[in-house]
1. To test your reading of the models, identify which of P, Q gives -23000 for helix-only ellipticity at 222 nm (-39500 (n - 2.57) for each DSSP H run of 4 or more, over all residues; to 500) when calculated.
2. Out of P, Q, which structure matches 19.2 when mean count of other Cβ atoms within 10 Å over residues 173-180 is calculated?
3. One of P, Q was used to compute Kirkwood radius over Cα pairs in Å, for residues 213-308 alone, and the result was 20.8. Which label is that?
4. Which of P, Q yields 5.3 for distance in nm of label points 7 Å out along Cα→Cβ at positions 221 and 365, as computed?
5. Given 21.7, 70 as the derived value for Rg and Dmax of the Cα atoms in Å, which of the supplied structures P, Q does it correspond to?
6. Taking distance in nm of label points 7 Å out along Cα→Cβ at positions 69 and 357 as the quantity of interest, name the structure among P, Q where it is greatest.
7. Rank structures P, Q by mean count of other Cβ atoms within 10 Å over residues 149-156 and report only the one at the top, that is, the highest.
8. Who wins on relative contact order in percent (Cα under 8 Å, 6 or more apart) among P, Q, i.e. which is largest?
Structure P
Amino acid sequence: MAEAKALSVDANNKPQEDFPLTRVPTDARYHWFSIAIMRIGQLGALSQFLLGATLGYSMSFWHAFWAFTLGAVILEIVSAFTGWIGMKEGLQTSLLARWTGFGEIGAGIAGLVVGVSIIGWFGVQNAVFALGVQQLLGLLPVWAWSIITGAIVVFIVYHGFMTMGWTAYIAVPAFVVVMLVAIGRVFAHHSFGQLVAAVPPGPHMSIATGASLVAGGFMVGGVISPDMTRFNRSVGDVFKQTILGFTIGEYTIGMIGVLLASALKSTNVITLTLATTGFIGVMFVLLATVKINDFNLYSAGLGIINAIEIIFHRRLSRRKTTVVIGALGIVMSALGILNHFINFLSLLSVAIPPIASIMIVDYFFLKRQRHLLDETREEGTLPRVVERWNPVALIAWATGFVVGQQVTMGIPSINSLAASAIVYYIGSLVVSAVRRDPQPLFSPADSSRLTVMD
């Protein structure tokens, strides 16, 4: 990462804060391939391997392929367009939400929802990581491994986007090599034709259900794409890394999981990896979990920082926030209490997809505050004017959440996206017609009044 030096220190010679509440300047952005490796690390991890194994255990090869295709296309559209906005404005997701439909209050709520949800999943994934290490190595109880594995992730995220990038350069190739070795050894005993024609050993799963699992499994990651793409240099870079990330992470890793599950008649990814690549392979698979969990913690911190600034008018340090919320996630995973909150975390996750559709509709179609963003982009500053709140967006958000929870037909995350987009677009047009204003703002205020304390 030759460009990393631009992010290494700030004006006070301190470790970089990574611009949590400002635009990322153009001289602090990366080559697209550097960020593509990080995107692959998000997708090509233990959870994606497990998803592939789950589909391969209950679906034929071609049914699993089409489930991955449908789910991946949905995710690529969401990731590419939210990522486009993030790159264009150089802003992280919940901060960007202030000028893409939500206003301050809505963006503060969005930051809390994203932050609480993702820090919870950080703890859950850390517990899974620790359990895998304990089963493989023993030596220490699971709670002790939870502290160790969590502390590693906190250390990486504390040092910022640059360190997360170097971690990806190590973890991602190692994980991909392990997957290729695993499938190579399976092909030594099973032909590709045999695996494609094999009858799935588990209970039947439909293509719609499989696509729902694929789309839902990374929808939150797609929504918060601006947290990553704000470091990109062009729209083309965003699309290139999105396509590469999903091709390798979604298809390659996912379909390898499908083939391994079909060949070995199991969905236990540790068993699958141990049987094909041995102890070293399992260690690399477990270590790949770090690459998705570091971004969980990173984005959780950005969401919390945005919410705290709006609620308390206080600007927090990203590094200190990382340590505090990381410690909270580690403690909860070590105590094992997060398992009791899985349903709550899943409920919060359903609330996140509508954020993307409202942002996309507002930015690309309604363009209510595009002029404010355009006027300050070249200066690298934030717009001086911001909505206090937008009731239309909040109603659309709530509608999308309810639809995603209650409508059982189709793919829940897509239902949620579509419902919130339609309600927001039509509602905004109605408000515009009633007020006779093509770009109506609710309770506009001076955005600079928020940062009264550091």
Structure Q
Amino acid sequence: MKITQSKTIEQQTSLNINLTTNELEPYIDHGYRKMVMRVKIPGFRKGTAPRKIVESLFGKDALLKESIDFLLTDTTEKAIKEKDLILGGTPSVELLDLSPPKIKVTVPLYPDINLGEYLKIEIPKIDNTIKKKDVDLRIKELQKSVAPWNPISKTAKYNNMLSINIDATVENQPIINEKNVNYILDKESLLPVPGFSKNLLGATSGDFKEFKLQVPSDNPNNNIAGKEASFGVKINEVKEQILPKLDDEFAKSINNKFNTLEELQSELKKEMELESKNAEISQYRESALDALLKTVKIIIPPLLIEREIQNLTDRRDEFIKKMNMNINDYLKYIGKTEEDVTKEMRENSIEKLTRSYSLVALAEAEKINITQEEINNQFEELKKNPGKDNITKKKLNTNQKNQIENVIRENLLVEKALERLIEIATKNQ
């Protein structure tokens, strides 16, 4: 087997493999053993025809084609082993010619990573202390959530709710036609277009308002973006919200386990402190990881990046399919071009790969190991998942179990590396 290796560029190389006629023998024989089990040959039971007979009927090339997957996998593995290459992902294999076989293998090598001065990373402590005003704001939100909306005969003002029928056109083409819509007059609202709320101020039940407004140029619908829209709005009813008094009865209305307003406030503060603590941990982890990425220098093979982009593309396309949309409608909805989306996917892919490989490198530098016991414990935890698609509950062969254990090992390794990174950032405060 003749192997020619190209120059390594951006941690990626290629191998051109040529096989001699003599080296094809095991692959032709493998192809014969596959073919003889599925073809019907007169005078022989299936699977019993001699190779000479099968070869004379179908030819050596047909037997070789039958074995092509095995040939490509086997020769690729042997070539990579001979060249002593450390893989960063699955190679891309291309059959250039069959007779004799010529193969091109694009090999993504393991990324080249320099962690830099990660031991000097320092992240200031995040202060998310819950204050009285924070609890008061949460109480206010609860107060609004249970407050009824009562019809009034007064003119509409900000924070009132209107029941309206709305028609809107752009260049005589209808864009909105809705009945009995509940709309809250909000000074900051940009929906359906900026200025809509302002034009309904002072209205009373039974009024009909007509006005024109400019549709913003960044509207995701290119057919109306930057154009003038004509609105006709019938006001069916004006309502205002009657806020309940903040007292013990209010606390009981939220949950009968509270007897007083003070008890409700105390419980809310505990909940908010727990939320704050979790948010603080999450923010600190992200800050530490961001700091690590600033010290890291990494070269990622283009093939790994392209595959990650393809994964993101596949997930996007699946989402579009579920929403019964096409790609053009989706792009209009998010207000971006295909080039914008592709650029974002590339940036996100590079960031994701950089994070993952950097944490694995940190785990190696800090001599972090995962024991088989930890893997087994995690595997047992996965089994407790009640989901019907939980693969750990199914009967697994050795290869499947090894694959799951490898994923568990990598996840635990990344988590431990992140914990160690936080220790470093905290210690340096």
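Every read-out reported here was derived from the displayed coordinates using simple, explicitly stated rules and does not represent laboratory data. Since we're looking at a predicted model, the values are computed, not measured. Cβ atoms are built from the backbone, for glycine too; each structure is taken alone.
1. P
2. Numbers: P: 19.2; Q: 12.2.
It was calculated from structure P.
3. Q
4. Working: P: 2.7; Q: 5.3.
Checking each candidate, the match is Q.
5. Matching structure: P.
6. Working: P: 2.5; Q: 3.0.
Across P, Q, distance in nm of label points 7 Å out along Cα→Cβ at positions 69 and 357 peaks for Q.
7. P
8. On the way: P: 31; Q: 17.
Across P, Q, relative contact order in percent (Cα under 8 Å, 6 or more apart) peaks for P.
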